[in-house]
Structure I
Amino acid sequence: MGILATTTDTDSLKALKEGVDTLRSHPQFEVVAQMIQSAHDTPDAALPHTIYSVDLQDLASGNGLAALQLVGRSYFAKSADGTHFAIEVHQDKKTAKHKLGGVARGNIVDGVQQILNDPSLQEKLSGADFTLSTLRINALGIHALWFHADKPVTDIIIGVPLTPPYLEPWPRTYNREEFETAVKDAAKQKLDVNHAAFV
């Protein structure tokens with residue numbers, strides 16, 4: 001048992017291909033284009049997964065993660081020098097059209113890879129099948145990995161370093177209720193600060 005890659009949709013793959021074609025018109029981006037092409041040609045190896053976000057209002061009101069917003073899909077890639085990248089395809093909220101959203105590297109991407117490659121993660125995921133997604137709460141500076149479990153096993157949510165003080169990073173894991181509780185007060189405080197700034 002272990003992580004199940006999300007089934008890749010044709011619209012997402014089409015957006016990757018369009019991104020490759022655009023980048024290859026600029027020779028300085030050829031290395032990036034090659035990585036995206038690889039994700040397109042062998043998507044399962046890139047561990048495609050869904051990206052979600054959630055509003056502070058929902059977190060603060062008690063709705064928690066019930067009102068998720070779809071951002072798009074993410075694919076992992078690695079350059080020839082071993083640098084890890086995350087390739088994102090975003091879905092427009094109004095038109096549902098898919099387009100290449102960007103290619104990222106850095107501490108968050110490295111942190112994700114360290115978690116996914118940690119042998120102790122496989123121990124935690126043993127005994128059930130899980131589907132990976134990414135959860136972002138940009139207003140709180142939170143980037144988390146969300147492993148959706150087949151019932152009756154509970155979901156596992158892991159904060160990717162660096163996390164705010166009220167949310168412990170890996171190797172701490174949260175179930176859905178614990179995670180919602182951990183971020184609820186911070187969401188309320190952030191909303192209060194934002195409200196006060198406009199009063």
Structure II
Amino acid sequence: MKNFLMASLCLFLALSFGVAQAEEISGKKTFPDFSAAEKAAHLTWIVESTKVGLFSSDVYGHVLDYEYSADYDEKTATLKNLTLSFPIVAMNSDSESRDSKLHTLCMGSPTYDKIKVVLPGPISLKEKRKRVYQGQAYIRGKVKPFTIKALAKIINEEGQRVLHFEGKSVWSLQKMEIPDPSIAVAKLSDAIRINFSVPHTFKEP
């Protein structure tokens with residue numbers, strides 16, 4: 001009986017230690033305007049606009065307000081369940097008329113108020129190069145799969161440990177079932193280039 005109790009105690013401590021290795025990290029970023037978000041470039045999307053069928057240029061958009069969370073396991077140096085979410089109205093392309101159409105026609109606001117992106121992982125912080133991961137986008141009331149080429153790493157910035165998550169993905173308006181906002185004189189590309197660059201600063205004990 002004594003040996004059984006000791007074994008149970010050891011097992012409990014081992015499991016407790018294992019659970020303690022994983023912690024949820026989370027945060028929120030807010031930018032006052034398009035210029036500040038553009039400079040930080042945390043969450044960016046880019047589409048190509050062709051006017052009168054002749055002249056093409058890139059249209060940039062940034063997210064002014066977003067939240068993130070992930071399960072970080074220091075022992076295995078991995079991230080799981082990385083989640084990014086933001087209000088639809090936080091999407092900003094530096095044009096009121098364009099953004100109004102983006103929020104209502106494209107993203108379905110106010111019927112839908114948020115967009116959420118989830119990467120189940122695991123994402124290894126030991127990788128030196130970007131790898132392809134599977135993710136899900138919760139958009140317009142549906143769940144859409146996508147792939148992203150991403151890299152996560154921890155670096156030292158001014159004496160603080162900062163986790164950086166960087167990634168690039170290409171979405172399709174048609175596959176994501178996002179209504180095309182093109183007009184007669186300006187046609188948007190079906191491809192949406194998505195860039196992520198999300199930092200998290202660890203709080204030192």
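Read-outs: derived from the displayed coordinates by stated rules, not from any lab. A quick note: this is a predicted structure, and the numbers were derived from the prediction, not measured. Cβ atoms are built from the backbone, for glycine too; each structure is taken alone.
Data overview
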read-out	value
Distance in nm of label points 7 Å out along Cα→Cβ at positions 28 and 172 from the coordinates reads 4.2; which among I, II	I
Structure responsible for -11000, with helix-only ellipticity at 222 nm (-39500 (n - 2.57) for each DSSP H run of 4 or more, over all residues; to 500) calculated and labels I, II on offer	I
Structure (I, II) behind the derived value 8, 30, 30, 17, 8, 4, 2, 1, 0 of P(r) over Cα pairs in 10 Å bins from 0, in percent	II
Structures I, II, by FRET efficiency 1/(1 + (r/R0)^6) of positions 76 and 108 (r between Cβ atoms, R0 = 35 Å, to 0.05): label with the highest value	I
Distance in nm of label points 7 Å out along Cα→Cβ at positions 60 and 180 from the coordinates reads 2.7; which among I, II	II
Which of I, II yields 16.0 [mean count of other Cβ atoms within 10 Å over residues 44-51, calculated]	II
